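Got some structures for you, see below.
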Structure I
Amino acid sequence: MSNPLDLVVRQAGEWLRGTGPLHEIVISTRVRLARNLRGFAFLSRAEAETRRDIADTVSAAVRRAPLLRDFVHIDVEQLDELDRALLVERHLISRQHAEGVGARRLAFDPTEAAAIMINEEDHLRIQVMRSGLQVEEAWRQIDAIDDAVEEHLDYEFHPQFGYLTACPTNVGTGIRVSVMLHLPALRLTNELEKVGQAARDLKLAVRGLHGEGTEALGDFFQVSNQITLGRSEVEIIDDFRTRVIPRIVEYELAARDALLRTRPHALDDKIWRAVGALRSARLMSSNEAMQYLSHVRMGLHTGRLSVVDLQTLNELFLQIQPAHLQKLHGERLSGEQRSIERAAFIRTRLSSN
């Protein structure tokens, strides 16, 4: 049987289409729901057999839901390290899910707009990702998926506290909204603290490209809510749609405008040096590539260059990651070999534009 991940690696997912409201700055919107099954121990207390029973029960429910009939089903426990890393890079599973133990499953829509992690921290982690700022649209889709799955499952729910979860911060609605932003101008103007202050004012978390505990590679940041208890889904979503993200987008646009007005030559130098390095380098680390691609992306959206199309750029952000690169190459590569292959891959992709 062919590996479905061999096809996944060659395409960009829904969240990297480069469309949707405010897509020049807002890369993607993710809404996630944490759920647990009544009658089963939380995973921190579950024995191996219980974990497998949970995985089988949830997988069967997903397969029975007509709305989810096209979902691809993956046994994460049986994947090798490279394929698990690939799923992390595509934001289909978390690092915790990849590095966990025991029965773990994944079910996802072929467009990668929706996914269900089974036995991550909670029994289910349902997520929907959309390109650009589409919080309400993502909420409507994930609400429908949640309802479809719940028709075949009995969730752990308390009339006072709401959905019960492994982590206390998820108790209540169990919802986590996360928006990925590209903020190169705020970094170049040393104004990223504005984002941190806006997040603190609204009790939000700011993290790196792959979420909690990761760095902001290529000027990409994730902003997410930290509290779910005592607030409705609509209130949380409305905050992101009308207060949080518009404020940060306004900061980034102002920083870009300031660079264009006061430092246009320095901005052009940063952008074109990135183009030159990407077109000429023979060794390129992931961090270097992400930073250069970030500058090129800013160049595209500020009208300073048009040497590459946005779709190619978005695909490169994924395909130069370590697991993607090795899957595309067809074999495992050492660190130096990846740097050589990454530089060659980027040169080839850019030469075709």
Structure II
Amino acid sequence: MNNQDKIAALGNIVSQKKVLILTHNNPDPDAIAAGWALAFLIRKKFKSHAQLAYGGLIARAENRAMVRMLNIDIQPLESLNLSDFDVYALVDTQPRAGNNSLPAHLKPSIVIDHHGARKSLQGVDFVEIRLDYGSSATILTEYLLQAGLPISRAMATALYLGLKTDTQNLGRHATEVDYNAAVALYPKVQLRILSHIEFPDLAREYFIDFDRGLHEAKIFGKVIFCDLGHLTNTDMVALMADFFLRFAEISWSFVMGMSDSSLIFSLRTKRANLNAGQVARRMVKGLGTAGGHNRTGGGQIRIKDISPERAEKMRQSIQKRFLRYAGQENTPGVQLLPDMSWIQGMT
């Protein structure tokens, strides 16, 4: 089925319906942009109502700036009445993936994603899973172009940012379709606004968490491991995992942290012959949910209703599982940053 047929099939589902479009929790630029584009497609092409929503928080400064500066209509799921909608769509996530807030008793009719397909997709009316695409924004860019809809400068900026972010500047996971989408979008991108989004002002808490990450990080052979402990902004887990992977002497980075309700981790690898998403799923087998791409993975374990002692055992278990998989279970950990207390004693 080509894009034109898929758009027609999409129209059959949403025509004269009220559609709720839900991203994964704590959405990133790719999820926000793709969801916004789908809402635009449904409104303009099929004249139906569509509302974009998210679970969790939009906590990262860059993501908040994106929503604010591009005037993106995205609402917290808790502010909406789910019974007001006839159709549910998931973008950049999948049913029962553990990273979205669609209640288990509600079945999505539409799923658009670029991660590995899950068994929970069975029975979904419209499924668009494109593993050879670096971002969900790329998929929706193609849809808008195929539908002949005008892409505004703000929409182009959002889609380009989502594509750019998920492929690390068209490097990681990017393929020809991503390059083509970027070329189509770029003439309309608001470069000054894009710069302000990518480099926003940061609160003191950001630097406190970043400093903690640097001092907590340990090297186990070719692995950097870091436990950030309790976090208000859990986006720091993925941010630090990306940052640590730049260290020349390692091939894996693994960062974890805790919110009030979940233990969250992100892993990254430089090794093209491995699938970080599959590794992430192995890390939480029997404990939680996970997924990802070839070089990027992550997951979460719900700890809200368990004792602190049990949560601590889970944390230790995840660390041991990862070090065992990476072949570093018997390697002593060395602090990333050296002890500088002797310098303080001289001042």
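We did not get these values from a lab; they are worked out from the coordinates using the rules stated. Just so you know, these numbers come straight off a predicted model, no measurement behind them. Cβ atoms are built from the backbone, for glycine too; each structure is taken alone.
Ranked by distance in nm of label points 7 Å out along Cα→Cβ at positions 25 and 57, structures I, II are led by I, which has the greatest value. Here mean count of other Cβ atoms within 10 Å over residues 65-72 was derived from just one of the structures I, II, and that gives 18.0; the source is II. Quick check on the output: 17.7 is mean projected area of the Cα convex hull in nm², derived from one of I, II. Which one produced it? Derived from the structure labelled I. Out of I, II, choose the structure whose coordinates give distance in nm of label points 7 Å out along Cα→Cβ at positions 137 and 161 equal to 0.8 when calculated. It must be structure II, since only it matches.
A value of 20 for relative contact order in percent (Cα under 8 Å, 6 or more apart), calculated from one of I, II, originates in structure I.
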